[in-house]
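Participant: Please find the structures below.
Each reported figure results from applying straightforward, stated rules to the coordinates on display, with no laboratory input. Predicted model, so just to flag it, every value in this text is computed and none were measured. Cβ atoms are built from the backbone, for glycine too; each structure is taken alone.
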Structure P
Amino acid sequence: MKKATFYHAGCPVCISAEQQFISAIDSNKYEVEVVHLGETSARISEAESLGVKSVPAMVVDGQPFHINFGASMEDVKG
């Protein structure tokens, strides 16, 4: 099964995007993981290494897709 990881910081833009994208992904084809970077800051470097520049973003098969700019990774690092 392929993997899709949704990274966000908990803002309203992120939550809305999470709900829409997670429901749109075919769960028969993709294992979906949601990562709240505000709660799991240890995974910020992982997101950056995958090419995430801002959140919300989804990484599918190693390819980052940025959705409605909510916050830069610098903002997430605080």
Structure Q
Amino acid sequence: MKIGDVIISNKEILGGTPVFAGTRVPVKNLFDYLEAGDSIEDFLNDFDYIPREYAVAVLAFSEKLLTEQKLYESFA
């Protein structure tokens, strides 16, 4: 699954805020839930129209992005 199939950013939808594809739910909401100590299941229960695969893909993409050595080298 490509991240572009999961997250979209369009000026016509919430001013370009990245949202889960097919929804108006900002991706940031997932991270807000997790930061508050809620589980991914809590998030998916509240937004039951978002496929579990989408939430998992966002987390996997974030992990890959944040663990890439090149990312840190570019800020050194």
Structure R
Amino acid sequence: MAEIKVDCRGQNCPVPLVETRKALKKAAPGDVVEVTGDHPASRKEIPMAVKALGLELLEVEGEEGGEWRIRIKR
């Protein structure tokens, strides 16, 4: 099982979501993709996209309006 890190700090929509999707495509089943960012809209959009793709959202950490981290299991 690999852990893939995606750093989207300082990036605005839709870059974090696009980068997350790219990482999820490369990931093998069972891999964990960890996305770090600070764009508030992406903090909401990425979990919605994860649910739409039928993947497992492991955790969403971080403050509204601050830096956040989202972990997704492929």
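Participant: For the read-out mean count of other Cβ atoms within 10 Å over residues 30-37, a value of 13.2 was computed from one structure; give its label from P, Q, R.
Facilitator: Q
Participant: Now for a different question. Determine which structure produced the value -14500 for helix-only ellipticity at 222 nm (-39500 (n - 2.57) for each DSSP H run of 4 or more, over all residues; to 500), calculated from the coordinates; the candidates are P, Q, R.
Facilitator: Label of the originating structure: Q.
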